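Given below, in the form of structure tokens, are the structures.
Each reported figure results from applying straightforward, stated rules to the coordinates on display, with no laboratory input. Just so you know, these numbers come straight off a predicted model, no measurement behind them. Cβ atoms are built from the backbone, for glycine too; each structure is taken alone.
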Structure 1
Amino acid sequence: MLSHIDPNNQPTMVDISEKSDSQRQAVAQTLIQLPLALKPYLQGEELILKKGPVIQTAIIAGTMAVKKTSDLIPFCHQIPIESCKFVIEIDSTLKVMITCEVKTSYKTGVEMEALCGASVAALTIYDMCKAVSPQITISQTKLLTKTGGKTNFKRVPQPLYGLVLTGGKSKRMQQDKALLKYYDQPHAKHIFDLLSNYCEYVYLSARREQWCNTELASLPTLVDHDDDLGPLGGILTALETHPEACWLIMACDLAYVNAGTIEKLLENYHDEVVATCYQNPEHGFPEPLCALYTPQALKQFQRAKTAKIYCPVKVLQMSNCYFITPGLAQEIANINTPDEYHQVRHEHH
């Protein structure tokens, strides 16, 4: 029986009188695509129109909506809101991402409050901008996380597959990097096992017959459709083989990658972008070989191949990506030479 239906099949508010207070938190998000007609009104991270500062007003309206949720949704309880925070970001294409986080210590959760806040903030932006152009799209309002109560929730990509890129020729290393042992097994197998903790299926990406008669021969493998495209060929092969999936893609020469590296990508998953990827703190470039790709990536990589752009970094630079910073720069460092390999071995032992 649904919780808002009583034994007589009548609508009712859920009885929470016997529950105890606990810490509750929820994060919701919604997206807005603004038309280019609003570009002249963008000043830094704010839109300034005759009605006033759009983003600041949206935050105020969203906060009011969070506190008024029980007045808008019939069976929501009145909840003492202890924290309400908004992050509203506008990118160069005038895509606006609204994130609303709500916290309380109470008997029931605050996901409806977070969703209501994000929604009203979006509607406020629409209201303030419609005089310039009503060609505004509000989409993908969703709950990202919920903690507290009987169950927690975190939105994750589904289905999620993993790929270990092993198809390189390892010229500088002078031996196959995938077979190097930083621990007690080939490092490609180590990363394969790491990804298996999160992914429904995991594959090696390799050239035809590359791992015959090696310790990697028994692992599921996707043979590159094009042997001469480097990492782009491996990524594109995976995207074409399972275009419906999100892909966690890792290079086999990431000696310092760990569970935290993977979990940070998943925590920052956004289904509306091409990829969530690390941004190299040294030069600011995206790291395509330690990234979480959405199905949208397929068309981007196909276009790149057609345009003879074979560098995955350039593909991501031309794409709508969500960038994150690694906890330690070495987590996304590629190990390419014998000296680097011996240094890592020394550190691990």
Structure 2
Amino acid sequence: MTHETVEAWTHDMRSMAQEGVEAPQRVGIVGLGLIGGSLALRLKSSGCQVLAWNHRQHPYAHARAMGIECFDNLTDLAAARPDVLVLCNPLAAMPAVLEQLKPALDTQHTTLTDVGSVKGIVRQQVKRVGLDDCYVGAHPMCGNELSGWQAADEHLFHDALWAMTFCEHTDYRRVMAVAGMITRQCRNRLIILDDQTHDRAAALISHMPHVVATSFINMLTDNADRNIAMALSAGSWRDMTRVALTDPDRTKAMVEENGGEVAQLLRSLSARILAVADELDAEQAGGAEAAQADQRLDAFFAKGDDYRRRKAMMKRQKEPGEQTEVLFNTLHVNPDHWREDFLASAKRGEHIVRFTAPFRAIIEDGPSVK
């Protein structure tokens, strides 16, 4: 990798349309809910032709007024030959959606992707219907506790990071098609990794926290002094329980889709919490163990200091008027080992900003913890 200044990177950006990967001009969206609707609006704002289908047609009047071409059935959407077709439907509907798409889908032309938070199970479903040759997994790291077309907002994708996923059979041409949509049409960043690594990470930073947040509000609900506790609640409670406000059926489905990874993490978290409880008991009991328990508690609360410093630095960089120099790097990818190169880049905490050639990308350092 070579370091580049902001000025050099900006110059590179001006020539990117000529030498970079092609951006898809026609993108199909299956499902106009919060994510699908927001993505459709984001793509439309960049000048992309957006084609869409939704299982109910109530969003169509507004969507058409926004310039989105809506289809009455999935077959017609597939037959329209979008460059990229994004599956934004619930996972439970995926088998039926794929079965309807397959007969009309031009797999030589259209690249298939999705926005689900679990990748392994989607790839299995895609493979089951014989569409895995044109599929690349994708997961935009954005969203909120709302749902439906009425909550759709193109700004949901502002400064979003996407995870793209591959398997051992993934066609690199398909990776570039989806990457072009993300970096050029959505104006977002991305990382590229395998399905299994993604699902483990998603369980840690999303699926498990949903269970924990739900446990918090369940504990409050069961507590005899719940109204007093609610009166005392402020920022920390709000931040720790925000995701618990999501539709519980949607949360349950998401957690179950990655159930194995979530269960393992919950057991690990339970062991950590029980260890803290034991240290607190030892400290309260006094005696010879109290001092050692206090030291272990110090170590527990200080363990995440590197993460705290990194987050504080990121917050300062976003403050108005803050002058910070951002260094961009060039990532050169070996065509014979692109999977390994992209995964290593993701593990270093690098985010791909845009491709300047099929095997060359501009990257920026993302948040990393030693």
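When helix-only ellipticity at 222 nm (-39500 (n - 2.57) for each DSSP H run of 4 or more, over all residues; to 500) is computed across structures 1, 2, the figure -14000 traces back to 2. Each of 1, 2 could give distance in nm of label points 7 Å out along Cα→Cβ at positions 218 and 330, but the derived value 5.4 comes from 2.
Starting from the value 19: which structure in 1, 2 was relative contact order in percent (Cα under 8 Å, 6 or more apart) calculated from? Label of the originating structure: 2.
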